[in-house]
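Each structure below is given as structure tokens.
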Structure 1
Amino acid sequence: MATIEMANIKKRYPNGADVIHDVSLSIADGEFMVLVGPSGCGKTTLLRMIAGLEDITGGDLKIGDRRVNEVSPKDRDIAMVFQNYALYPHMSVRDNIGFALKLRKSEPGEIKRKVEEAAELLGLTPYLDTKPRQLSGGQRQRVAMGRAIVREPSVFLMDEPLSNLDAKLRVKMRSEILKIQRKLGVATVYVTHDQTEAMTMGDRVAVLSKGNILQCDTPQNLYDHPVDQFVASFIGSPSINMYSAQLSEGAKTIRIGGEYVEITDVVHIAHPNLASYADSRITVGIRPEDFELVDKGTQNSITATVELVEALGSELLVHFNTDAKAVVVEGAKDEEETILEASGAGVARIEPRAGVKAGDVIGLRPNPAVMHFFDVNTELAIY
């Protein structure tokens with residue numbers, strides 16, 4: 001068991017490209033830490049630096065009490081689970097799980113015991129004499145985990161281990177990985193680009209963009225108190241609605257498009273710095289679930305034209321258009337979402353029997369108490 005300490009970690013490639021910028025992060029013994037961000041943000045590079053598969057250009061990396069910057073991967077007491085499983089196709093499940101122990105020249109009796117214990121934990125006992133090609137994707141992933149578990153490492157590293165599985169199996173495997181990690185109590189660093197996966201799995205989540213950690217916090221705090229527009233846009237599904245807005249009447253109302261919403265005292269208590277933006281332009285963020293469906297023209301609401309309705313049984317996702325100007329956060333969403341946002345679209349999450357259909361003109365009243373406010377120049381949250 002061990003902690004992981006990163007202090008001012010940097011990575012620069014020989015061509016001069018800086019991919020990790022002065023990252024500092026502490027991971028507690030037994031903690032499940034998720035690194036999340038869009039493709040190219042540096043999360044896998046950072047994981048590979050912890051593993052020793054990438055050199056560290058600057059800063060210090062400690063596993064437990066030991067500085068490991070120059071320690072070879074095999075001597076770092078870590079085990080890594082890869083995206084592609086990396087199983088040996090000609091070996092049985094038993095031999096795949098026990099291969100690292102065999103390389104260590106462990107006693108045959110010890111290998112047998114550890115392999116069978118791992119197989120029992122992972123539900124693989126019936127498949128120990130089976131070849132990987134005869135297994136499902138989820139079973140292969142469990143074999144890859146078994147191979148890591150038998151090594152009894154101080155640290156687990158997982159690089160997008162569920163990305164090759166279908167959606168239903170991914171959900172099941174998320175819970176299985178968490179159960180196993182809790183039983184073993186080993187510090188785990190888990191890389192994913194899927195923010196839903198990050199939010200449901202991590203004790204804490206570190207959001208990366210362009211080689212920087214923008215915010216590291218519990219999933220709920222990331223959602224409720226994002227540090228900037230990028231984190232607010234990246235965390236949450238469907239994504240937050242972002243609009244250009246104008247504070248007026250000494251920051252007592254906010255104009256979104258052509259309509260006004262009253263800013264209550266509760267908002268100013270939660271966001272004391274908002275008063276300094278009186279009569280200025282800001283960016284406002286409204287989560288889809290923070291809209292209430294009301295009649296068109298209702299006070300403190302915005303008028304919206306329904307473009308599409310997704311009926312999910314437990315709720316309706318209403319895709320709408322308004323005259324408000326959408327704010328697009330570069331890199332926080334995929335290309336399709338960005339194209340939709342650029343046209344001024346938004347999404348509201350409402351109760352399932354509302355009877356809303358495409359073409360309807362409706363009122364959506366945002367809840368000011370849970371709105372998010374951002375500086376238009378720095379894109380930092382206003383609290």
Structure 2
Amino acid sequence: MIYPRPPYLSPDIKTEKSKIMFSNTEVSTPKIDTPITPLENFRRMAMRDHPLWMPNALTDMQTLMIQDIADGAQIGPDFKRRATEDYQFYDWFGVSWTWVCSAGGAVTTPGINLLDDITDWESVIKFPVLGEWDWKTKADDFLKNQYDPNRVLHIDLGPGCVQRLISVLGGYSEGMLAFATEPDAVKAFFSRFADFMIEVVDLLYAFYPVTMLTIHDDWGTERDTFFSPKMMEELLFEPTKRIVSHVKAKGGIYMQHTCGNVARFIPYMIDMGTDLLQIQRRAVNIPEMKEKYGDKIGFNVGIEGVSMGKPASVEEMCQKIRNTVDIYGKGGGAYVNLFDMDPEKLWIYLFELYCYSREFYDKEM
């Protein structure tokens with residue numbers, strides 16, 4: 001079946017506001033009349049169980065950053081703050097960070113380390129006490145004024161084991177040195193951190209109807225992984241798997257974000273029970289990984305062939321959207337990040353993604 005692509009602002013198509021991730025910016029998007037809710041379709045996609053279309057993060061989900069939902073705690077960087085100059089802040093572990101405007105992100109403040117020796121972590125690191133802050137007020141406000149029960153509710157949990165380790169030690173060099181020289185202390189710290197993250201998961205499920213949780217844990221450079229498979233097996237696998245298993249036991253979908261060339265770690269992430277991967281296209285051949293592992297794990301991807309600073313015509317962009325569906329759509333297990341600040345172009349692209357992927361999955365039935 002061929003699905004019609006309605007012209008821009010067609011009077012029989014309603015519109016709605018969708019928020020761009022990591023910002024307060026909202027864009028107008030068509031409210032497409034779908035046979036099942038985006039939430040149900042997303043679950044089908046994640047389970048590789050006959051989705052009807054390829055989901056798009058902009059229109060099919062609502063995303064909350066954990067640092068935005070506690071009243072009182074400076075959990076992490078404020079991505080919504082429009083900073084005009086660099087500034088310093090401390091997170092809820094007491095780590096000093098500097099927001100760098102030119103980079104659009106935060107780095108641990110050079111020269112200020114919370115911990116110099118990983119073997120001292122038990123006496124130095126003060127794990128946050130979750131009950132010290134008001135979580136209910138913001139949850140109630142969100143559920144009353146913003147929550148859309150038809151969309152995926154996605155909460156980004158922030159740093160995982162490795163990124164928390166390198167934050168308290170002051171950098172990846174220090175963190176990887178600890179991996180190599182003090183594995184027992186690193187393993188003990190990871191175990192305690194996993195306990196803490198499980199507490200966080202329980203708290204979030206107490207206040208929000210969570211669909212999916214994501215942890216950010218960068219495990220490599222664009223050339224290779226920071227550490228060996230043996231270190232993955234002995235230090236990181238078990239505590240990360242405990243977190244993943246706890247999310248899954250709650251009925252949640254788990255997504256792992258990890259930058260770098262981490263292809264060698266994908267089998268481990270599958271064994272952990274990870275549902276979706278958010279990895280770097282320029283560092284990993286994701287089409288190859290989809291072909292190799294797509295029956296076991298899913299992927300959050302960008303539009304294939306889009307390059308920053310290289311604008312494409314509308315027809316070229318529509319072809320890239322179709323190509324993305326062709327590459328990643330097989331069997332489900334893929335959703336995309338697609339947006340444009342031009343409302344007319346965005347309308348065209350969203351309908352192309354929806355309609356073409358509907359046609360793609362119709363053929364798979």
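Values quoted throughout were computed directly from the atomic coordinates according to the rules given, and no laboratory measurement underlies them. If you're wondering where the values come from, they're calculated on a predicted model, not measured in any experiment. Cβ atoms are built from the backbone, for glycine too; each structure is taken alone.
Structure above, values below:
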quantity	calculated
Entry that produces 19.1 once mean count of other Cβ atoms within 10 Å over residues 78-85 is calculated, selected from 1, 2	1
Computed 3.9 for distance in nm of label points 7 Å out along Cα→Cβ at positions 38 and 70 - originating structure among 1, 2	1
Of the structures 1, 2, the one that 23.0 was derived from, the read-out being mean count of other Cβ atoms within 10 Å over residues 30-37	1
Label whose coordinates, when Cα extents along the principal axes in Å is calculated, return 63, 43, 40 (choices 1, 2)	2
Which of 1, 2 leads on mean count of other Cβ atoms within 10 Å over residues 62-69, largest value	2
Test item: distance in nm of label points 7 Å out along Cα→Cβ at positions 190 and 318 calculated as 3.5, pick one of 1, 2	1
Value 21, calculated as relative contact order in percent (Cα under 8 Å, 6 or more apart), assigned to which of 1, 2	2
Value -7500, calculated as helix-only ellipticity at 222 nm (-39500 (n - 2.57) for each DSSP H run of 4 or more, over all residues; to 500), assigned to which of 1, 2	1
